[in-house]
1. Using distance in nm of label points 7 Å out along Cα→Cβ at positions 81 and 265 as the calculated read-out, with 3.1 as its value, let me know the right label among P, Q.
2. One of P, Q was used to compute distance in nm of label points 7 Å out along Cα→Cβ at positions 89 and 153, and the result was 4.8. Which label is that?
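Values quoted throughout were computed directly from the atomic coordinates according to the rules given, and no laboratory measurement underlies them. From a predicted model like this one, the values you see are computed outputs, not experimental measurements. Cβ atoms are built from the backbone, for glycine too; each structure is taken alone.
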Structure P
Amino acid sequence: MAQIINGKLVSAEVREELKAQTQELFEKYGIRPGLAVIIVGDDPASKVYVNNKEKGCAEVGFYSEVYRLPEQTTQEELLALVDKLNKDDKIHGILCQLPLPKHLDENAVILAINPEKDVDAFHPVNVGRIMIGDYSFLPCTPAGVMRLIESTGVDITGKECVVIGRSNIVGKPQAMLLLHKNATVTICHSRTKNLAEVTRRADILVVAIGKADFVTGDMVKQGAIVIDVGMNRKADGKLTGDVDFASVEPKASFITPVPGGVGPMTISMLLTNTMTAAKNAIIK
C-alpha cells in the first residue's frame, strides 16, 4: 500500500514559510511582495484560478492587484497594462491568466512581461535559464511536483525518472528539474513506442498527459513514486487524474491523490516565485 503524498499539507507548510518571510521583509524593508494578475474574458475555470490566487496572496500577507478585463480588450490595451505593471515598483510579479481570448496573441503578452517579474516562468529568458540551471523562477506546477517528491524523503540522485507529457508548461521543465537533481530522465509522449515498457523502469513516474485514468497498475514498477499532474472530470462529475489510482496505489511506494495532490501546490509555488522576485528587487 502506497503512502499518500498530501499536497494540501505540503502546500500549507510552504505558505507558513512565506508568511514568516513576508513579515520579515516588511519589518526590514517596509515592503510586501506584490502580485498583479490579469484575466481577460469570462472563462469559468480561469475565474476560479484567479480568485484562488487572490486568496493565496491575502493568506500570506502579499499585496495584490487583479485586473478583470472584458472579452473585447484589444492587444494594445493589454500590452499597455503589462507595460504599466512592469514599471510599478509595488508589483514584483505579473501573471496573465491563460488561455486568452482567440483574438489576442499569448506569445506577445508573455514576451512583454519583464523577465524579472515573470512569476509563471514562461518568458523565453526564464525558460533558457531553467535549461542551464541558473534560474530565479520555476514553472509553478513542476516546482510543486519537486517539492512533493522531496517531501517523501527519497533522494532523487541516480533515480530512473519517467515524465509522460512534453508540454512547455509541465513536461519539458519537469524533465529539466529532475535532471538538475541528477536523475536519469526519459520523456514519453503520444509517439512513444512500447510506453508501458518504459514506464515500468521508472523509480519516479510523473504523469501529465491529460487523459483520465491513463496509467494503470501494469505500467508501474513495484515501489515507484507516482506523481499525477492530471485533472480530468468524468461523466458523473467526479474529478480524476491521469493515473488509475485504484490499480496503481497498491504497487506504488508513494502516490499523489486527485484532487489534493499536485493541485494545491501550484498556487503556493506561484507565491514562492513572487517572494523571490521581491527579494531580487531589494538586492538590485
Structure Q
Amino acid sequence: MPQIIDGKAISAQIKDELKEKVGTLKEKGVRICLAVIQVGNDPASSVYVGNKKKACAYIGIESLAYELPEETTQEELLRLIGELNAKKEVNGILVQLPLPDHIDEGAVIRAIDPKKDVDGFHPQNVGALCIGQPGFVSCTPAGILQLLKRSGIEIAGKECVVIGRSNIVGKPMALLLLRENGTVTVTHSKTKDLKAVAKRADILVAAVGRPKMITRDYVKEGAVVIDVGIHRNENNKLCGDVDYDDVAPICSAITPVPGGVGPMTIAMLMYNCVEAGNIK
C-alpha cells in the first residue's frame, strides 16, 4: 500500500503553527490584515473566498472583503488596488481569479504591490523565484513542496517530472523542485512520448487539467505521485488528473483528491500573509 499524503492533516499543522506565530506578533503590537477582492459572483470563487475568510479567522488574521459587481470597470478595480497598496494596515492583497472578460488579469496582477502580492503572481515575485531571491511563491506549488518535505520525501537528486506548464502551478513547481536540487523535466501538450518521459519520474506532479488522464502507463513503480487536478466526474464526485485507483497500487506515495493538494493552497496563502506582516 502506498503512503497516502494527507493534505488536510498537514495544512492543519501549518495553520496551527501560524496561529501561534500570529498570537506572538499580536503581543508585540503587530496585526496582520488581508484584503480579498472578488468581482462578480462566480459560485466557485465565492466558495474559495469564504474558505479564505474562515482560515483568516482561525489563524487570527484580519480580513477585509470587497465584493464588487460583475460590471465593475478595470479602472475602478485598479483604483481600489491602488488605495489598498497605500494602506499601511493592509499587509496582503488578493484578487480572486478568474476575473470577468472585460478586465485584463495581467494588468490587475501587475498593479498589486509585490510586497503585498500574497498569491505570488506578480512578475517581480516570479522573477525572484527564477533567480533564487526572496519573494512570495505561488501558493499551490509552495503547498506541494510542504507536502513532500513534511511527508519525509527526499527531493535532492531525484528525477522530477511536472506535467503542465501554467504560470500558476507548472512553471513555479519546476523552479521550486530545482531549488531543492531535483532534476526537473517540464512536459506539456507538445511533449513527444509523454508516457515514456513521465515514467522516468521518481516524483511526478500532474497539473494537466484533464480528469483521470494519468494512468499507471505514465507512472514508474515506486514513484511519488502528486495530483494537482480537481474535477467533477460523471457521478458528480470529485476526482483529479490521476486515475487514483489505477495508479495507487504501484506508487510509493500519492495525494488523494479531495484532501491532498487542495487544502495546502489556502494554508500557504495564510503563510504568505504572515510573512507579508513581517515585511518592513
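1. Of the structures listed, the value fits P.
2. Source structure for this number: P.
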